[in-house]
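Where a number appears in this text, it was derived from the coordinates with a stated rule and is not lab data. Computed from a prediction, not measured in an experiment: that's the story for all the values here. Cβ atoms are built from the backbone, for glycine too; each structure is taken alone.
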Structure P
Amino acid sequence: MLKITRQGVYYKNGAFLPEREGAAAGLPAPAQARTGTMAYSILQAHNTSGDMEQLAIKFDAMASHDITYVGIIQTARASGMERFPLPYVLTNCHNSLCAVGGTINEDDHVFGLSAAKKYGGEFVPAHQSVIHSYMRERYAAPGKMILGSDSHTRYGAYGTMAIGEGGPELARQLLSKTYNIAYPPVIAIYLTGAPRPGVGPQDVALALIGATFKEGVVKNAVMEFFGPGVASMSMDYRSGIDVMTTETTCLSSVWCADQTLRDHMAELGRVGEYHPQQPAEGAYYDGLIEVDLGKIEPMIALPFHPSNVYTIREFKANMDDLLHQVDEDTMRQLKLKSKPASLREKIVNGQFRVDQGVIAGCSGGTYQNLVRAAEVLCGASTGSDAFWLSVYPTSQPVNLELTRRGYIAALMAAGASVRSCFCGPCFGAGDVPANGAFSIRHSTRNFPNREGSKPSDGQVSYVALMDARSIAATALRGGVLTGADELPHPPVDPAVEPFHYDDSPYKSRVYFGVGKPKAEEELVFGPNIADWPEQVSLPENLLLTVCSAIYDPVTTTDELIPSGETSSYRSNPIKLSEFALSRKDPNYVPRAKQVLALERLRRENPEDESVKQALLGHDGKDTGLGSLVMALKPGDGSAREQAASCQRVLGGCANLAEEYATERYRSNVVNWGMLPFVAQGLRDWGVQPGDRLYLPGIRAALESGAEEISATLIQGEKERAVTLKLPNMTAEERAIILAGCLINFYAN
């Protein structure tokens with residue numbers, strides 16, 4: 001299906017040459033030839049540094065949803081923002097269920113509308129659109145760059161380079177600052193052939209994720225899609241693949257811009273923003289992934305990661321063994337004390353029985369996906385037994401067209417529940433499975449704890465990712481797992497899906513205030529909307545207490561701060577911090593609070609006896625107390641800043657890792673004033689909660705630009721010298737940590 005080349009290649013005459021053959025073919029050196037990529041052209045057009053090695057990007061537009069925009073606006077406001085200097089879209093597609101947590105979700109929406117009025121933004125009310133559908137429909141176009149506070153900010157299929165980041169990076173743009181990164185690697189994704197009947201975009205995406213994630217093939221790189229296979233896919237199909245590139249841990253993505261995109265943008269009423277976009281002859285890439293679309297089969301990503309991928313055919317041939325492995329992963333990942341019922345019990349007469357199907361969100365709820373699902377189920381029934389199916393159209397214009405063409409009626413008549421335009425099933429705020437239930441979803445993630453599991457209360461649920469076509473095929477058989485290619489007449493996806501775009505719902509409900517700030521408007525604060533608590537600057541020396549030590553191969557942001565029920569508290573940093581690591585390490589919060597209480601007492605009275613005891617003989621006048629989270633590879637998944645900010649609110653001063661799963665999580669750690677330490681061989685140190693780490697002269701070391709930090713690890717009665725590293729820290733990143741956080745940095 002896929003062929004990966006991890007060395008540099010040139011693209012010429014529809015083929016690829018190894019880097020070593022470039023000179024003989026008359027091609028320039030890689031440093032010059034890389035200017036022929038689409039990514040280079042876009043980055044160059046948005047770079048303000050004058051140096052293409054160290055980029056300082058200004059974006060064309062930004063987007064946030066109602067879990068993140070309050071904190072971002074509060075951060076920018078505290079740092080002196082007076083207006084939105086670029087188009088900023090505030091959607092309300094995450095905390096749409098306003099009964100959760102009393103009035104606080106709708107209070108956030110009211111705040112968002114007041115901010116859009118005051119500062120000049122675009123406000124999309126709840127149930128109108130999923131954030132990424134709205135940005136595709138209204139803002140994405142070839143050559144643009146868009147920044148979003150959601151990790152699945154991906155509009156590459158429209159020729160746009162979009163990046164999902166933590167809130168502080170959006171606050172920087174609101175303060176007319178730049179997004180600063182080193183020039184990223186660019187990996188060619190060369191598509192040939194055409195998808196087989198029954199194979200959907202999620203199948204292609206899962207095949208890519210399975211082939212790239214574990215070995216970091218495209219980590220922090222730009223994935224550049226082109227090749228003859230692109231023409232075989234509609235815009236929805238391309239977007240369905242593109243949005244899932246986040247799960248490869250790449251930085252961004254971009255696709256060639258062709259006639260299909262031009263016609264689609266004409267339908268959207270934005271053809272004037274179109275221009276063709278292709279790599280130049282002789283363009284140089286840092287790696288290559290060749291994808292033969294015709295060889296992709298229906299796929300399933302088993303719990304608990306999108307990279308845990310098998311073809312449905314392979315899964316069905318090896319169900320017992322693979323489900324036994326999921327049982328083992330459940331015990332390890334969720335740290336259960338007793339085994340739940342085995343998933344192998346769901347194998348009945350040689351068939352695997354699913355409890356629930358969901359087609360939703362920016363990846364699943366697109367027009368073409370729901371058309372195919374409706375065609376599979378038309379005139380049939382999902383049955384009246386335990387299995388049930390729900391579908392979520394991705395936007396009101398999509399819903400309107402599905403309704404006019406009769407597809408919504410077909411889905412409802414088959415027994416599917418049709419819901420609003422809402423992201424909930426992707427992060428655990430909608431259609432949570434029952435305890436022990438197995439859900440198949442065309443959504444973005446299936447991390448542990450994400451869609452319902454609450455191990456401390458004995459609740460475990462399982463989510464597998466599949467394509468809408470195979471989910472519909474499974475629903476057609478009453479919950480018996482079925483690949484869409486097993487149907488007598490597998491659904492076929494045309495390269496151009498008939499579609500009429502009517503944005504009347506937006507014209508009727510959206511507040512269009514971009515470029516029209518009303519300074520006289522007052523922000524409307526609900527009782528749960530709170531300012532960020534004050535953070536102090538970095539002291540001369542630090543004595544850190546390890547408050548959690550996580551030895552899993554990868555730690556997701558969902559494990560650092562759970563999604564789902566926590567989302568209602570995202571506008572109250574102190575209340576939200578109570579949930580930090582709550583499903584991974586329930587003792588983390590009380591441990592961190594104990595250290596924070598001593599640090600506050602130290603600042604008031606460094607001679608207090610309890611403070612002196614905690615300082616182990618060090619001087620309380622210049623030695624601060626703080627907490628530390630150790631994890632081998634933290635930060636996979638969501639861009640949400642709260643995975644880091646909650647640690648900081650609880651007195652966190654550092655993370656210690658062998659490596660960071662994503663650059664965006666490391667950025668969040670830095671922007672919230674915490675030291676992003678790395679150390680080799682960390683798993684052999686035996687770090688446990690309660691261990692201490694003494695960092696003498698840490699402030700001076702940071703000021704001097706030191707990349708190696710000498711420290712003392714204290715484990716009970718034993719002490720030993722260790723070396724920590726702060727690689728590739730910019731001067732501004734150091735200044736942010738010295739100040740205590742990004743807000744302090746700008747205030748100073």
Structure Q
Amino acid sequence: MSPRLAALLPLSASLLLLLSASAASAAEDPALAYFRDLAETRNFTLGRPVSPRLTPDGKHAIFLRSAPRDPTLKLYELDLATQQERELLTPAQLLGGAAETLSAEEKARRERMRQSLKGFTAFQMSADGARLLVTLSGKLYLVARTTLKVTELPGSGWIDPQFSPDGKFVAAAGADRELHVIELSTNTARAVTSGATATLSHGTAEFVAQEEMSRPRGFWWSPDSQALIVQETEESQVEVRWVADPLHPEKAPTKFFYPRAGTPNAVVRLLVVDRAGRIPTVRVRWDDAAFPYLAGVTWSKNATPTLLVQNRPQTEQRLLALNPDTGATEELLRESDPAWLNLDDNAAGSTGERRPPLWLADGESFLWTTESRGAWQVELRDATGKLVREITPVTFGYQGLIGLDEEVGAVFVRGGPDPREAQLWRFPLQGEAAAGEGLAMTEDRGRHQATYAPVARLFLRTTDLFDGTWRTDVVSADDARVVATLRSVAEPLPRLPTTVLTRTTGEPAFDAAITRPRTFDAKKKYPVILSVYAGPTSKRVVADARSFLTDQWMADQGYVVVRLDGRGTPGRGRDWERIIKGNFIDIALADQIAGLQALARQHPELDLTRVGVSGWSFGGYFAAMAAIRRPEVFQAAVVGAPVVTWENYDTHYTERYLGLPQANPEAYRVSNVTTYAAQASRPLLLIHGLTDDNVYFQHTLQLADALYLAGKPYELLPMLGTHMVSDPLVRMRQQQRIMEFLARALSPTKTR
């Protein structure tokens with residue numbers, strides 16, 4: 001054992017003992033009891049309908065739902081006409097009392113999708129709506145909706161099962177790393193690919209596609225159900241990382257292919273495979289040396305299949321039309337950006353697949369989304385890729401593509417002028433009028449989401465308002481009438497948080513959220529907790545009451561909790577976001593400090609002599625940098641699962657912002673926490689899951705080691721888990737430990 005690691009262990013053990021002692025003394029603590037409620041109900045969201053879908057005839061809604069304090073999802077059906085709900089299937093019916101088991105591959109896949117619920121985490125519906133498909137413990141089950149007859153399909157270890165469009169087959173990736181097709185009439189399975197090895201697989205997406213591109217899928221059915229486009233992934237050159245479970249040293253470590261910045265990615269190819277094996281497999285051809293990233297695949301009825309590919313720096317992309325008979329591709333459109341190109345993660349469908357291009361029924365045109373004019377817009381393009389017209393104006397504030405209704409000529413999107421909210425809007429599909437003649441379909445302050453069933457002319461609309469209202473309704477597209485409501489059994493919010501959404505004064509102005517104690521006294525000054533992310537892809541100041549419940553719990557212990565969205569975060573246009581190119585920290589840190597100072601001028605109760613910063617993942621990275629580099633502002637930092645050395649994070653995310661480390665070493669040096677470790681002078685609490693396969697525990701150990709060598713104190717709390725913290729008791733104990741740490745550093749009882 002190295003002396004450095006030996007030095008860490010007594011500290012870790014003492015922290016765990018302290019935590020146990022705290023737990024014993026806090027049994028009667030009302031604040032802790034309330035946080036237990038938050039953790040066990042997942043901020044009062046367990047019990048809501050999940051992944052609702054309408055049957056093709058528009059008469060029923062199928063959805064998943066758990067109990068209020070049990071994350072196990074069951075399958076339900078609602079008759080829209082009678083409002084009668086019935087339970088279709090439960091995991092207990094299939095398991096017979098046994099525990100659900102997951103393969104390492106399925107666990108990793110769920111981690112990529114941030115899926116921590118249990119039971120039926122997803123379902124598929126046949127095109128006619130007669131049958132449903134669920135997965136449990138790696139096995140597939142077919143459910144007849146009318147009779148509720150359940151048929152177990154052959155095999156096990158299946159990943160990402162999908163009905164064929166005609167509903168007669170199911171394709172799924174198998175444990176043998178091949179793609180299989182199950183014929184439902186005979187209940188037999190057959191591999192449609194071959195040649196898999198320990199480093200070559202068929203039918204699954206590679207790590208960066210799942211984690212960073214919002215592309216969880218590795219195969220796509222043809223509209224006539226006769227063929228499939230299948231991903232072939234070669235990982236022989238990708239670095240391997242091994243993750244061991246230190247609580248069970250008798251178990252072998254789990255192997256992960258992980259392409260860190262500057263190292264080889266997986267080689268991704270595509271094959272067109274005949275379902276019945278009667279036609280030879282066709283290899284798809286594009287310039288994959290210049291455009292190695294496969295960002296999306298579509299294969300729609302009456303339309304040519306398309307591929308969206310990017311170059312490695314993510315500064316250029318091509319939308320390609322594919323001839324499935326020959327494998328040849330032809331360019332439909334190209335885009336470029338000197339900083340980087342974002343992928344439209346906000347246009348994902350219920351499966352997580354990216355929507356654009358969304359083809360019209362005749363295959364003669366498609367909807368596309370772009371940032372090429374400075375902010376996200378929806379466009380209409382013809383089958384050759386030529387621009388027909390802009391659908392939404394550049395000033396709209398696009399946040400997602402819902403769908404379209406060709407019969408009435410309408411495109412449905414979410415967004416609006418306030419990036420903290422997400423309203424539903426309708427824009428005309430055709431016509432000579434300039435983009436901008438949209439009609440708001442919702443207006444209540446909050447976050448609205450919807451899916452659209454054009455045949456039934458019904459929306460499945462989810463309303464999540466800042467006043468705590470939450471509901472899922474089936475709404476008529478013709479007259480906005482609520483046809484039916486999907487029942488939620490979630491526990492109601494006992495009280496709304498005190499959170500106020502605002503915007504700082506000065507230029508630039510930042511979206512901000514302030515949460516005060518319920519016993520707030522305007523005559524006193526309070527220490528401040530900056531609850532932070534401050535990085536790309538995530539906006540923290542949103543009109544969602546439940547997202548501030550933990551902030552309220554912290555505030556009630558004698559703090560004012562603040563969130564700020566500075567430059568580099570999404571929702572404010574291309575230039576706002578891309579200003580951080582080549583440097584993750586300097587502008588982000590300056591903006592958070594400027595935002596705090598602006599808020600303190602507006603709200604004198606903020607005591608900027610006592611500021612702590614707390615964050616997770618990129619937020620953990622920011623918290624470490626903030627306390628180390630600006631100790632005159634930040635008196636303590638909670639550093640959760642931080643990326644410490646960016647050359648050890650994945651290619652697609654890191655290189656988008658910093659470039660390759662070989663070409664841009666200074667970007668990596670200035671963005672590296674260990675560069676500044678010797679400057680540390682404030683208390684740091686480092687928290688990390690030992691089996692994290694996204695931000696590896698390596699990062700926290702690198703920071704701990706750098707601090708140790710520099711003679712700097714810190715506290716380390718290792719967790720027996722991954723990047724997500726979903727277990728209620730673990731979450732509660734972790735948050736309790738965080739507040740104990742902040743109380744020692746910021747003295748919340750000493751109000752001024």
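Results, tabulated for the structure shown:
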{"item": "Label whose coordinates, when mean count of other Cβ atoms within 10 Å over residues 159-166 is calculated, return 26.9 (choices P, Q)", "result": "P"}
{"item": "Highest-scoring label, criterion being distance in nm of label points 7 Å out along Cα→Cβ at positions 143 and 623, among P, Q", "result": "P"}
{"item": "Test item: distance in nm of label points 7 Å out along Cα→Cβ at positions 303 and 599 calculated as 3.5, pick one of P, Q", "result": "P"}
{"item": "Origin of the value -8500, where helix-only ellipticity at 222 nm (-39500 (n - 2.57) for each DSSP H run of 4 or more, over all residues; to 500) was derived from one of P, Q", "result": "P"}
{"item": "Among P, Q, which structure scores highest (criterion: FRET efficiency 1/(1 + (r/R0)^6) of positions 71 and 591 (r between Cβ atoms, R0 = 41 Å, to 0.05))", "result": "P"}
{"item": "Structure (P, Q) behind the derived value 112 of volume of the Cα convex hull per residue in Å³, for residues 119-182 alone", "result": "P"}
{"item": "Value 10, calculated as relative contact order in percent (Cα under 8 Å, 6 or more apart), assigned to which of P, Q", "result": "Q"}
